[in-house]
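What follows draws every value from the coordinates through simple rules; no lab data is involved. The shown structure was predicted, so the numbers you read here are calculated from the model rather than taken from an experiment. Cβ atoms are built from the backbone, for glycine too; each structure is taken alone.
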Structure I
Amino acid sequence: MPWEYDTNLSKVVWAITYLGVATVKGVFKDVRAELEIDAPDPRQWRVDVTIGAASLQSGYDRMDEHARSADFLDVERYPTIRFVSRQVQVLEETALPLEGQPAGVTAWQPRADRFYLGGEVTLHGVTRPVELEVWFRGEASDIRGRTRRAFTATTSVNRGEFNVNVPPQVDPAKTVVGEQIRISLEVIANKLG
């Protein structure tokens, strides 16, 4: 049975250090994902995620426009960011006690399974390996018969490794943003059919 990435409830959040003392966070609003997560063995799961680079939003329009420009993401030339999984390494599988089931839930299988999800990210025309730490939170069905699975994942990438550098006209000594971009995901997948 196929699964669908829930675009309303799922979030892809990015964070970067600003001025060496603060963290600026935002989201990518345009995320599409193909999820092959039906196999009983998670090592057979696969994901293919495409993010519209221009959908970056921090809440500060002027900064977002600069991040989208040729100075950084260059969304005109590189409109998408893509992640394709290559392997799943199971680190820990833990079924949680069935205590505290929410009232509107008819079937409940809470989990605390931990994986490494290895794959490749293509960003700014550069493809590099990346590893995500993933927590599978379980599966639940509501009173309407909708079944969902929940995942949390984190990773970080070095923007310089993807040629998302400080613009050449800016003195590197005046750079105000960090090199590491931290990505966290809250994914809800809806079972189809």
Structure II
Amino acid sequence: MSRLTTGVVDEVWYVAYGSNLLRARFLAYLTGCDDDEPWGAHRGAADPSPPRDDRRVEVPHPVMFGGYSTRWEGGCCFCLPTPITDDRPPPVGRAWLVTRSQLADIVAQENHMPTDTTTIPDSLPAPGVPVRVIDGVIDLLLVLPPMDGIPVATLASSDPPPAGPPAPRYRSVVAAGMAEMGMSAQEVEAHLTDLDRS
């Protein structure tokens, strides 16, 4: 295991869900932003370079609204490390092509913690195998099948909070991210309804 704070440049597709579907919101983790943004202040990454690519994908694990975020003043999205076992449609995701050091910064900021508290394995496990990378609520790196020969991972929680309604501001950002990817208003509403299991 190594702490990715010193410039490891290997690429990885980070599969985002929830508010991180919206480009402007996701970029806050890389470039930083002030408190006047809807998602609040972010310190940004040591490497503020924009993602090299992005694409719409499916998340093969349950994603739902729940808990209470002080950042959003209400519920936000959490991913479970278990496979989808019901007839619900797979949650929509957006894969961002970033470096491994950027991924470490993203994980830390998701948990409101310093980057040096994040530990990413040098070799990622097999798809579907979660690995704990930080002592936080969103603590698991969950590896997915590779794309274009590049590793793919999303973030999940080993002990997610109970399902609950989303903060209105958070829900609006998620909807904007889905629309930005070209989803129709009907598709957006259907996916948002599916995320709300409260």
Given a value of 0.93 for Rg/Rh (Cα atoms, Kirkwood Rh), calculated from one of I, II, which structure does it belong to? II
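From I, II, which structure was mean count of other Cβ atoms within 10 Å over residues 20-27 = 21.4 calculated on?
Comparing all candidates, it corresponds to II.
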Here helix-only ellipticity at 222 nm (-39500 (n - 2.57) for each DSSP H run of 4 or more, over all residues; to 500) was calculated and came to -6500; which of the structures I, II was it taken from? II
With semi-axes √(5λ) of the Cα gyration tensor in Å, for residues 36-91 alone derived from the coordinates and found to be 26, 19, 9, which of I, II does the value describe? II
Please state which of the structures I, II yields 40, 12, 11 when semi-axes √(5λ) of the Cα gyration tensor in Å, for residues 124-179 alone is computed from it. I
Starting from the value 29: which structure in I, II was relative contact order in percent (Cα under 8 Å, 6 or more apart) calculated from? II
Origin of the derived value 2.6 (distance in nm of label points 7 Å out along Cα→Cβ at positions 84 and 164; candidates I, II): II
